[in-house]
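Rule-based calculations on the coordinates, nothing more; no lab input. As the structure is a prediction and not an experimental result, all values here were calculated from the model. Cβ atoms are built from the backbone, for glycine too; each structure is taken alone.
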Structure 1
Amino acid sequence: MLYQIREAQRAILRPVSDWATAMSQLYANPYSPFSYVPMANRMSAGFNLLHRLGKEYEKPPFGLTSTTIAGESIPVIERVHMSKPFCRLLRFERMLPEHLSRHAGDPSVLIFAPLSGHHSTLLRDTVRAMLPDHNVYITDWIDARQVPLSHGPFHLDDYVAYVMEFIRLLAPDVHVMSVCQPTVPVLAAVSLMSTLKDRQLPRSMTMMGGPIDTRKSPTEVNALATKRPYSWFENSLIYRIPSKYPGSGRRVYPGFLQHAGFVAMNPDRHAQSHWDYYANLVKGDLEDATSHQEFYDEYNAVLDLPAEYYLDTIKTVFQDHLLPLGQWHVKVDGKPMRVAPEDIKSVKLLTVEGELDDISGSGQTEAAQHLCSGIPAKDKRHFVALGAGHYGIFSGRRWREQIYPQVRAFIKAAEVKRA
């Protein structure tokens, strides 16, 4: 019923939002007489803020149409490399001219974006930084409300199977990067492939800010997952998609509930950010106002998660800690197999953490270093980004200046052919 209430709220807010943007333009357009009345700029800014608070946020585009290689601007085309019911594998193809054709041999990197509420476009800055030096692929998870019931459920085991399929598609000359939530299924997939002695293993794994072992430096996010019983999550957070969507009847953890949880973690910071946005519009500081718009266009665009996957993750990762305890079994071809990271021998490993990460605490990602005991010490590295919070690990100045150079150097070193 909650989903239906939310849909009714959207239906009410949509005309209000449209009216607010029209009123904002009425008080801002120099051809309108209302733009010359006292406090017109404040009226316009207020209506603009009302519009943004009430509007519906759709998935934004990556918008990466070019990159710079050897000082030249090179066109980039976004293509669907593989399509699955719950995910599209995207490739950002660099249209290299003949004199730069040598860059076609740049390392290929498969980025696993989180399936945890936001769209894969949250990693836009990650992709942008990597494009000059790499052939880049990324998982683009599909909103569960757009997936018909005929495609069946989507469990955490299915996620691991997707990871294995994507790696095999691009291996062996591919490097894997996982950001936040996918560190767990990616480590599971590479572990299972190693146990099976699969020859299509990636050359390296870069794991950034992920919940490998949430017992270490537990955060508020971890506490929420452990202080409530599993039944509470199933009974309180799972709803069925209404009939207006292709996924009608599918059980999901709705995006609007996730968004409410995101905001509730830092309500004062969000309130201050919206006030600053209003003040910047009044002052005519369009640069800061545009930055606010770009951030919240991304932050407010959320997707529904398949209920089976979400509940599996709560139990396996946050409550039972099956991966670090060595007790996680994943179905492979219908048979359960234990996830054994110690079986990984030839895949180089880089773990990255943010000093101020309040979502994946200190040591949670580094735990992969100890679990992957079969990887020689010379092939493992851990890096802590000073001053970086969770989002700073993969976006913004610290990502570009501190972290990406480390990732680039690690991938380049891992390009050495296996013995």
Structure 2
Amino acid sequence: MENKPGTENSWRKLDNTANVFPVIANKNYSSVYRISVRLQDEISQETLQEALLETLPWFTSFNVKLKRGVFWHYFESNKKRPVVEKEQTYPCAYIDPNTNNQFLFKVTYFGKRINLEVFHTITDGTGALKFLKAIAYNYIKLAYGDRLPRDVMDMPVVDVVSDVEDSYHKNYRKLSYKRLKTRSAYKLKGEKLPILTMSVIHGFVSSAALIDLCKRNKVSLTQYISTLIIWCVYKEYMNEQPHKEPIQVNIPVNLRHFFHSTTEMNFFSYINVGITITKSEYTFEEMLEITKQQFTSQLTKENLSQSISDNVATERNIFVRVTPLPVKNVGVKIAYIGSGKANSFVLSNVGKIEVQEEFRKYIDKFEVLLSVSKSEPIKCGVCSYEDNLVFSFTSIMKEAYLQRAFFRHLAEQGIEVIIESNGAGYEKM
């Protein structure tokens, strides 16, 4: 079968990273994340539906359904229509294609908020954010067209047509394989919430105030946040006692910042920063210096090239290529479970979100939510827009020890924090 974009049977391969997600996804771990935008007024379902249908043709990366082949999963063009729904379930739930017109994403709304939930196999946060912003622009045009100048109404919502290049293969270089021994990380334990329930706690702070705090400590925002998470685990879960298993924070890295790429498919890797607690007298500043050094050593183009090389080389291996999909799936699951043991916590910082100036006054803020699992029960998504920086903790733990310690630390540093919760857990900030 040939890949003929724009035809009835248009198909394409999954990118290198995407191959893992159809294998590991289930109702207990959805591999779904959410990016939301809050507007200034209540959302109209009919207008949002129209905005989605106007936007989707520009994004071939989203207009697909997942198919199972003999050796690999693949994408095929989806000729059905996605349907906007009012939010009714907990965020980041498993997306069942059979009840979703075969689409691998969902657009829902609640109050003033538009939610885009995405199965990670089609794109990462960068691709999803571009899609969500385009939907929001079209929605604003439809909802406030009488207030917008003619040139804004005629303005395209995307600068280029969807780019679905596999940037992993494009940037692949054959490098010597460096097998690193995976060390099991400390795992957060505690009483869990009822099944299919997830706690969401947002913390809203001033971007300028927090960046100023980071500058005073001579670290980046992500370095400070990841250290603070390690500090909170050390204080709240380890009770400041030594432990043989390290506290490891897993941090996705947008590879577009290091390699030339405009792809709307997945193009990210990870770094792991952490500390093995060998004493009970750590200071926060001491941890901050350790974490900063790890960022410096890991966050390099050379290191990330090695990661791309290892992953693509495995996919290109002749024995892997000719192995039937069911057998591949077993190997992928085993490898994923092994890699997950190295994480105590996942932190994803989408960074500063920019929108076209003409639409800014209609947009209030953005939020990022990550799906969780028994092995990774608490995660944090971070993003900022204008002076609104939002920490969004998702959790299946009943108690909010880590979240409470996190926000109290910021408050102690003079950062004003506004808390918002869905009330699923036992929060007392």
Structure 3
Amino acid sequence: MKKAYIETYGCSANQSHSEVMVSILKENGFEIVRDIDKSDVIIINTCIVKTPTENRMRTRVKFFVENYPEKKLVIAGCAADAEREMFKKIAPSAVFLSSHESKKIGRIILGKKARLPSKKIRFNPVIGIVEIASGCLGSCSYCITKLARGKLKSRNTDEIICEVENLVKDGCKEIWLTSQDNGCYGLDIGTNIVELLRSVVAVDGDFRIRLGMMNPAHLKNMIDDLVSILDNEKIYKFVHIPVQSGSNRILRLMKRGYVVGDFLKIVDVLRGTIPDLTISTDVIVGFPGETREDFEQTLKLLTKVKPDIVNISKFGSRPGTEAARMKQLDNKIVKQRSVYTVRITREIVEERNSRWIGKECVILVNEKGKRKNQFVGRNEYYKPVVVASKKNVMGNFVKVKITENLGTALLGEIKNLV
């Protein structure tokens, strides 16, 4: 039996692609191993969205080439799409697999058409990842993922619903609807994300839906319809809306397609209807041309909105993008602004999470914790809650009392199964 080792980086779509590859390999007689030394084939499913991430990809590929030259190396994911020539110099003998062609892994390794499995193997039996589209409609001046994934190509709604139904029948309790930008789903095929959600919540079964990232540029045109469907009990009260900057001038340079006022209106509508809604956002500090005033406007916006989660990125130019040709800020300034933003957002997150202490809520347990007899679940607002249990409560709905704020998560005490 041939043996394959796989490493996965990046977004949930990449994780889904790796699940597809693992399923195909197993269907065709491969064993998936965790020890590289025992493998015949090494697969690295890459992410190059940020400079530090790409540097890590280069380091890993160099490690494989130098230490395992006799093994077949497959470089999959965005590096294969947007940085193939550069990675070819590091690994001349490697085989490249586009992020759009994960199902061809069998043919690439076996050299012939491979059997496709009847169902996808999930890395987490509780969670089903459903990729609803590839590519996007954006033209952000800093984004290399656009170069890798291309234009928006939405999946047919019926096809998505069929996949969700099969996942739920297979015991899945949490569905992740993912893509590069869920906000533009369906705009190329005459539908939208709200219509898709209406169809997904109609699927029979007791499960929860996590809605992936949505660009404000598209969300601003459907916010009233979205907030009405978010009230459905099957959907987590959670949205990921990346604002990137609190300065309209910087947003124009980024070519984001919206202004700060659009983002604020979206938040007002959402929180006006669902006050405890969990809002996640992204911020880039140190974008080319960002002045002290621009940066302070971003801090002011964060302090006003008080998002529950803030993903902070220090700007790093990506090859082939428009922003890479702009005059870059001094690295010391970028680092200082990043440190200060982290400090501010920690205070905001502390405040938002502390409101849960003493409250009772129901969580869906969807992960095993880092310690023995420890589990992690998500409440209605997608807040992570750590609990202890000698019984295996994976996949169960559990009533808990929140006892402590752990910073990035909450600590809960199990009251009873629901």
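Here mean count of other Cβ atoms within 10 Å over residues 86-93 was derived from just one of the structures 1, 2, 3, and that gives 20.1; the source is 1.
Structures 1, 2, 3 were shown, and mean count of other Cβ atoms within 10 Å over residues 30-37 at 10.4 was computed from 1.
Here relative contact order in percent (Cα under 8 Å, 6 or more apart) was derived from just one of the structures 1, 2, 3, and that gives 18; the source is 1.
If Kirkwood radius over Cα pairs in Å, for residues 22-133 alone is calculated from each of 1, 2, 3, which structure is the one that comes out at 17.8? Going through each structure in turn, the value belongs to 1.
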